1. One of 1, 2 was used to calculate volume of the Cα convex hull per residue in Å³, giving 170; which?
2. 17.4 is what came out when mean count of other Cβ atoms within 10 Å over residues 191-198 was calculated for one structure; which of 1, 2 is it?
3. Determine which structure produced the value 9 for relative contact order in percent (Cα under 8 Å, 6 or more apart), calculated from the coordinates; the candidates are 1, 2.
4. Tell me which of 1, 2 gives 18.9 when you compute mean count of other Cβ atoms within 10 Å over residues 127-134.
5. Work out which structure the value 19, 28, 36, 18 belongs to, where P(r) over Cα pairs in 10 Å bins from 0, in percent, for residues 167-214 alone was derived from one of 1, 2.
6. Could you figure out which one of 1, 2 the value 6.6 for mean projected area of the Cα convex hull in nm², for residues 31-142 alone was computed from?
7. Looking at structures 1, 2, which one was distance in nm of label points 7 Å out along Cα→Cβ at positions 103 and 119 calculated from, given that it came out as 2.4?
8. For which of 1, 2 does helix-only ellipticity at 222 nm (-39500 (n - 2.57) for each DSSP H run of 4 or more, over all residues; to 500), calculated from the coordinates, equal -14000?
Structure 1
């Protein structure tokens with residue numbers, strides 16, 4: 001059997017498992033269960049590409065969308081038989097189907113991802129936004145984690161389809177405040193592209209950055225955000241004789257009032273020098289992701305090839321050493337890995353029997369995506385490094401979110 005045939009059979013089994021699981025979860029709601037059966041039949045006949053959607057963290061995104069649309073059957077404003085179907089890609093199919101079923105008014109395309117988002121409270125809230133906005137409610141009137149002005153709402157409704165809902169909200173906030181495109185891109189490459197908590201403080205930080213235009217280099221935006229998050233919002237795990245105890249953030253009242261970009265950068269440098277000390281004792285199990293080792297021939301065939309290696313870091317001491325070598329703050333990430341939210345990988349290069357780290361890669365476990373790739377002093381990965389990271393991501397079915 002060819003690899004393509006094996007992949008096809010495996011994907012079909014995953015689709016069947018997802019459908020079976022959806023039926024089980026709908027057992028207590030006969031009305032939704034019946035709607036799900038109708039949606040399956042309709043999709044098979046009129047939009048089979050929906051079953052080509054990927055499987056992420058065991059969830060088939062196409063089946064998940066049908067499942068949630070069935071759950072919201074009481075919000076349907078049009079009948080399913082009136083939908084003509086589509087031969088487009090699975091994302092476009094879900095967008096058209098959701099719009100037909102639950103939206104009387106046009107809904108921005110990026111909001112479609114709510115129907116195949118994680119099955120948690122945040123995603124359920126986003127599905128409620130879709131229904132409310134499709135019924136005619138202004139986005140600003142909804143219970144959002146970001147307070148939007150009319151200009152921000154305008155930018156939000158024009159968000160690119162590929163953005164997540166959280167990233168679209170953050171982008172709209174920044175553009176509405178007058179942020180330059182380079183600043184927006186830098187912020188969307190950080191945790192604040194998906195973490196919308198503590199909105200009041202971060203709004204003051206955006207105003208600080210815009211008010212001190214270009215005083216902080218774009219390459220420093222990510223590290224400064226990590227610094228502020230760590231000292232103000234991040235609870236710290238500390239190993240004690242009685243097990244791991246969580247402590248409050250070091251400076252929960254940290255304020256930008258009276259500070260200058262220069263003083264903030266000095267605090268960042270001081271924090272980075274001590275980064276990771278509190279987490280050196282933590283360790284965690286390796287992830288299911290596989291390491292990668294490839295050899296690249298040199299121009300001179302008499303010289304040995306260059307060996308590149310993707311290797312996972314599985315304890316706080318390794319993170320601290322990585323941060324010391326590359327002069328960035330990955331040592332502070334031990335709590336995320338220990339808690340299971342992130343995995344840190346190191347891209348290393350072997351030359352003449354000498355190995356050195358080149359780029360540190362953060363994998364978001366829940367989103368199954370690479371969300372950071374930082375080199376020496378937090379500079380972005382080079383073209384060569386990024387191509388190797390992309391090759392590894394493709395093999396491991398990770399999404400590149402940077």
Structure 2
């Protein structure tokens with residue numbers, strides 16, 4: 001029982017911590033640009049063609065804020081352009097954002113390390129990544145020329161003043177992303193009020209499907225518009241989590257098997273030590289099947305007590321960290337670079353609370369099968385002669 005309780009406490013804590021890490025991992029991946037849900041034109045996710053637009057996108061975003069009862073809804077438009085300074089030119093993805101609502105759906109505004117984030121919508125301002133700023137040899141206050149192709153196929157050109165430089169810690173993002181106010185973007189690229197994405201964040205991942213259904217109702221009058229959840233937008237993220245789960249459960253399985261072998265050894269020794277007693281009761285008419293049930297009952301009661309005690313102590317132990325957080329050495333400094341909290345908060349629910357202990361309980365019962373079957377091979381006379 002001591003081995004069961006210890007392993008159950010460990011499993012409850014580790015599985016809860018793992019779920020909490022996945023939440024942090026998902027939030028970290030989605031907070032930069034993706035969000036939990038997006039409204040896009042049909043096919044834009046795969047083709048990324050500029051002409052695949054959602055018309056009157058800012059009005060639709062305002063409608064979604066009202067229907068969903070949330071302010072974390074932001075309209076965007078995107079285009080590829082050549083960004084030039086006095087010395088150099090580089091290709092970038094220019095994203096038009098709503099300066100008021102973008103900080104509610106993305107962590108990039110909070111990662112500005114020099115200057116400030118975008119202010120007035122419509123102003124000729126631009127915020128760029130730290131790597132792009134270094135490549136272009138520009139700083140806050142300098143001007144960047146944008147050259148690209150407009151929505152109608154015409155030549156798009158503009159000059160924007162660098163008002164901020166962000167550092168996400170992701171080199172590819174800091175090298176290739178620049179943000180401008182969406183109204184300024186629409187004027188430069190002749191978008192006619194259109195855009196490419198409406199990004200929505202929700203309080204909990206479990207609420208994504210409910211919000212997705214509401215969004216489908218809200219955009220029903222917009223032609224060729226559809227809703228994608230984070231899984232469709234970033235399929236590799238779920239695959240990475242599933243791969244990590246597989247490797248983690250391999251380690252959990254080793255722990256469970258070790259406990260099962262401990263129980264097997266205990267029950268087998270218990271059966272062998274009571275050979276004479278079993279022989280006596282068998283000679284009085286008790287069948288081997290009933291004795292086998294007795295051994296299984298003993299194991300089941302022991303496993304049930306280990307499950308209850310392990311789950312209870314595991315919940316108490318884990319709940320402490322759900323309030324105070326758990327941090328690996330050096331994690332706070334690394335998390336600060338990504339604008340994330342320095343602690344992991346385990347997620348306690350019925351799954352994390354009972355998945356591990358139930359695995360231990362099942363394997364404990366299986367480990368008692370062999371000692372119970374040995375009683376069928378026991379001969380009463382020989383058993384009574386055992387020392």
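1. Details: 1: 184; 2: 170.
For volume of the Cα convex hull per residue in Å³, the value 170 is produced by structure 2.
2. Working: 1: 17.4; 2: 22.8.
Clearly, the read-out refers to 1.
3. On the way: 1: 9; 2: 26.
It must be structure 1, since only it matches.
4. Working: 1: 18.9; 2: 23.2.
Structure 1 accounts for this read-out.
5. On the way: 1: 27, 66, 7; 2: 19, 28, 36, 18.
It must be structure 2, since only it matches.
6. On the way: 1: 6.6; 2: 7.8.
Working through the options, I get structure 1.
7. Working: 1: 2.4; 2: 1.4.
Checking each candidate, the match is 1.
8. Working: 1: -14000; 2: -16500.
Clearly, the read-out refers to 1.
Quick note: the coordinates plus some simple rules give every number you see, no bench work behind them. Only a predicted model underlies this, so the values are computations on that prediction, with no experimental measurement involved. Cβ atoms are built from the backbone, for glycine too; each structure is taken alone.
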